[in-house]
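See the structures that follow.
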Structure 1
Amino acid sequence: MNKRLAVLCFLMGIAMMLMAFPEGFVAAATVLLCSLMVIFIIRRQFKEDANLLIQLFLIALIARLSFGLLIHFFDLRAFFGGDSRFYDRLGQRLVEIWFGYNIETNDALSQKFNTSDSGWGMYYLVAAIYSITGRNILAAQSFCAVIGAATVPMVYTCAHKIFNNRRVGKISALLVALYPAFIIWSGQLLKDGLIIFLLVLAMTLVLRLQEKFRLFDVILLGFSLFGIITLRFYIFYMAAVAIVGAFVIGTSNSPQAMMRRMSALVLMGVGLTYFGVTRNSGSDIEEYTNLERIQSSRKDLASSAESGYGQDLDVSTTEGAFAALPVGLTYLLLAPFPWQMTNWRQAITLPEVLLWWSSIPFLLSGLWYTIRYRLRSSIPILVFSLMLTLAYSIFLGNIGTAYRQRTQIQVFLFMFIAVGWTLWQERSENKNLLQKARRR
């Protein structure tokens with residue numbers, strides 16, 4: 001491990017304990033324990049690139065913990081992510097029920113614990129953490145930061161498996177590690193970072209299973225999909241379609257490869273059925289693909305804040321949904337626009353927005369290369385990214401929400417950006433070598 005990183009990690013732990021006394025001690029212990037587990041897994045599973053992956057993980061972790069400590073010390077949760085307070089209250093309420101401190105279940109908070117409710121997995125996760133640490137929002141937030149940082153080595157692995165290029169993997173991982181939006185949404189007690197981690201984990205496991213059948217990978221894939229459905233269930237169906245498509249198409253048509261893919265699909269389907277995932281799938285799909293319901297939700301998003309857009313769009317019909325796509329796609333991928341930034345919260349995103357815009361040529365170049373030369377191996381991330389992009393383009397109507405939800409797509413788009421950047425670098429290097437050769 002790099003000595004500078006080790007020193008920074010030590011100083012980060014000291015800062016947590018001193019700036020957030022006394023809950024900082026428990027939070028620091030939580031980070032230490034979870035981080036050691038991540039490092040152990042990296043060393044065990046990725047021996048060849050272990051040192052690089054650990055460094056990337058620690059860089060991402062320090063960035064997220066620093067941001068998390070900042071919002072905790074200055075009490076900025078309402079400004080950056082008000083949902084965290086809601087999860088804190090629900091988690092504590094669930095602990096009270098579990099331990100018999102307050103078994104009344106008719107109050108408004110307790111009604112949220114039904115597993116048919118959207119996002120119920122987050123409440124149970126926070127409650128599980130509080131069962132060990134006591135009510136400590138910094139500890140729960142720090143756990144999310146560790147998971148967010150663990151996404152970085154997973155992104156490296158996923159990109160490396162698709163493109164077989166260490167530079168592409170490293171650039172992809174660094175973008176996820178240091179990109180402001182990823183630090184903001186995975187450095188707090190929010191489910192966004194957890195969802196992104198589970199998505200990347202699922203796609204990486206699909207790539208591994210296409211190479212070799214491993215029962216553990218099938219179980220872990222089922223677990224990641226189950227985790228996704230407990231946090232944001234409609235994403236599960238898009239991920240499932242992408243995964244099934246990847247297994248059907250595959251990277252090889254040999255009988256052995258086809259048997260591996262079929263076995264993985266059957267086992268995963270049986271496992272998800274056992275956990276009751278398919279029980280309400282019909283009603284869930286019917287409810288959340290209802291265009292009139294989507295229109296109502298979108299109208300509420302568009303009119304509930306100053307950053308709403310497309311208030312005049314009507315997606316309650318198929319024609320209206322298609323007509324809304326260009327506007328929705330523009331805002332989802334490019335907003336917030338500099339001329340629309342009317343407050344401090346929007347203004348602080350300006351450097352990131354300009355950086356994102358400047359990377360779009362590399363994104364297009366990398367995407368074109370991927371479709372031409374790596375289509376089979378990239379099917380899961382291409383299908384998922386396309387489906388989620390189209391869905392969000394139709395039913396999002398608020399710039400802030402679009403900026404936040406975009407990270408679930410960007411995590412895979414960064415891989416294409418890394419490909420585009422690598423192609424540009426290689427062309428420049430080849431051009432320089434050719435010029436040097438001509439001078440001789």
Structure 2
Amino acid sequence: MSKTICIDAGHGGKDSGAVGNRLLEKDVVLNIAKILKAQLLEKGFNVCMTREDDTFIELKDRCIIANKAKADIFVSIHCNSAENKSAYGFEIYHTQGSMQGQKLSADIKLSINENKEIIRADRGIKTANFTVLTGTNMPAVLVETAFISNAEDSKILKTKQSEFAKAIYKGILDYFSIVYNSLNDNCKGKNSILVPENETNSTKILSEPTVNIEQMQEWAKLKNNNKEFISLSELYYKLSVERGINPAVSYAQFAHETGFLYKVKSAAGLDETYHNPCGLKVPQGGGDYDKNAHMKFATWQDGISAHLDHLALYAGAKGYPRENTLDPRHFPYLLGTAKTVEELSGKWAPGKDYGQKVLKYVKEMENIKVMDKSQEVSNWAKGSWEKATELKLIDGTRPKDNITRQEVASIAVRLFELVSEK
């Protein structure tokens with residue numbers, strides 16, 4: 001059965017909505033709504049509109065239209081405005097406690113963030129008791145596309161209306177688990193069998209450890225001399241293994257999210273005192289650059305536990321979602337949405353290469369060679385061992401292993417070559 005989408009173009013008729021930079025909100029949002037309607041119809045959705053021309057519709061009547069149509073979701077489109085002309089960016093609203101409204105908001109938010117034509121600032125997902133959100137019987141969101149009062153935002157509202165429509169459209173597809181193909185826009189429902197490219201080469205988040213603590217620490221030393229970052233490797237290893245997470249993945253994500261514990265300054269103004277290893281926000285969300293929108297944990301153990309519960313939820317770990325967790329955004333709809341590191345891209349964070357950046361660190365860790373303590377070179381032989389390694393007579397590993405005849409032959413040939421060179 002086709003899904004029914006109710007599109008609400010805000011304001012209309014005698015109610016112009018916000019006015020700024022020679023634009024009327026009612027006109028801008030109606031244009032976006034019409035483009036969105038055409039896209040949805042083309043893909044087989046049923047669409048109802050609260051208004052299709054410059055008509056004034058009471059808020060309660062908009063709700064009646066959506067409810068009568070038995071819409072599956074309700075999307076209200078608006079432009080923002082502020083006395084402070086420097087305010088810019090988009091934000092999305094849903095009602096408090098609506099998990100499906102939260103999911104729809106998150107999907108549209110992610111889609112807007114991915115659209116470089118229109119994204120200027122993500123002001124986050126918020127809750128409100130707007131009439132069109134509380135009076136509708138289905139998951140409902142209100143999208144404030146941009147600030148009509150801001151000069152740069154208004155230019156985008158005037159020239160990029162089709163991009164706003166496309167971003168909302170893609171968010172709706174994501175909500176219904178439909179794949180969007182940017183080349184020919186072929187869509188397949190969630191009941192279709194979709195095999196991701198290179199699936200067999202994907203790196204699972206839930207797996208046995210692919211590194212040991214020594215590798216994690218040696219990698220951390222190469223990347224950053226911060227003793228606190230290095231010392232947290234043991235806690236990451238322990239808590240990750242308890243949840244079935246590969247500690248290489250979680251520790252790499254910690255490094256990426258914090259810039260190796262703020263070796264790179266946080267854009268949101270966070271520091272070590274937040275004990276927030278992955279940028280987790282408060283339950284109601286907020287802007288990416290607003291430090292008050294981010295959680296401040298009492299200890300690193302609390303922050304890391306919250307991070308790992310959030311990651312385990314994404315990966316679909318057994319026993320999740322948990323009832324008792326420090327994760328402030330432990331939403332059930334996130335369960336199993338990213339089972340591999342590669343799938344974190346565009347889900348955990350907007351960037352399409354997010355997963356690859358984390359994976360790069362994972363591979364670096366896995367390639368770190370650490371010597372077994374039982375294989376440490378004795379003090380009396382260290383100088384000779386290091387010189388032989390430098391001359392490439394040996395590879396610098398297994399100093400206390402027995403030597404084989406083929407290894408003797410290899411060393412003899414290399415010695416002969418060295419003498420011949422002189």
Revision key, fill the gap. Matching 12.6 (mean count of other Cβ atoms within 10 Å over residues 44-51, computed) against labels 1, 2 points to structure 1
**Study point:** Entry that produces 27.7 once mean projected area of the Cα convex hull in nm² is calculated, selected from 1, 2
**Key:** 2
Revision key, fill the gap. Re mean count of other Cβ atoms within 10 Å over residues 124-131: value 16.0 computed from one entry in 1, 2; matching entry is structure 2
Review point. Among the shown structures 1, 2, from which was the value 0.00 of FRET efficiency 1/(1 + (r/R0)^6) of positions 20 and 404 (r between Cβ atoms, R0 = 41 Å, to 0.05) calculated?
Key: 2
Review point. Comparing structures 1, 2 by distance in nm of label points 7 Å out along Cα→Cβ at positions 84 and 324, which one has the largest value?
Key: 2
Check your understanding: Who wins on distance in nm of label points 7 Å out along Cα→Cβ at positions 28 and 220 among 1, 2, i.e. which is largest?
Key -> 2
Review point. From which structure (1, 2) was helix-only ellipticity at 222 nm (-39500 (n - 2.57) for each DSSP H run of 4 or more, over all residues; to 500) calculated, if the value obtained is -13000?
Key: 2
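No value in this document is a laboratory result; all are computed from the given coordinates. These numbers were taken from a predicted model, which means no experiment stands behind them. Cβ atoms are built from the backbone, for glycine too; each structure is taken alone.
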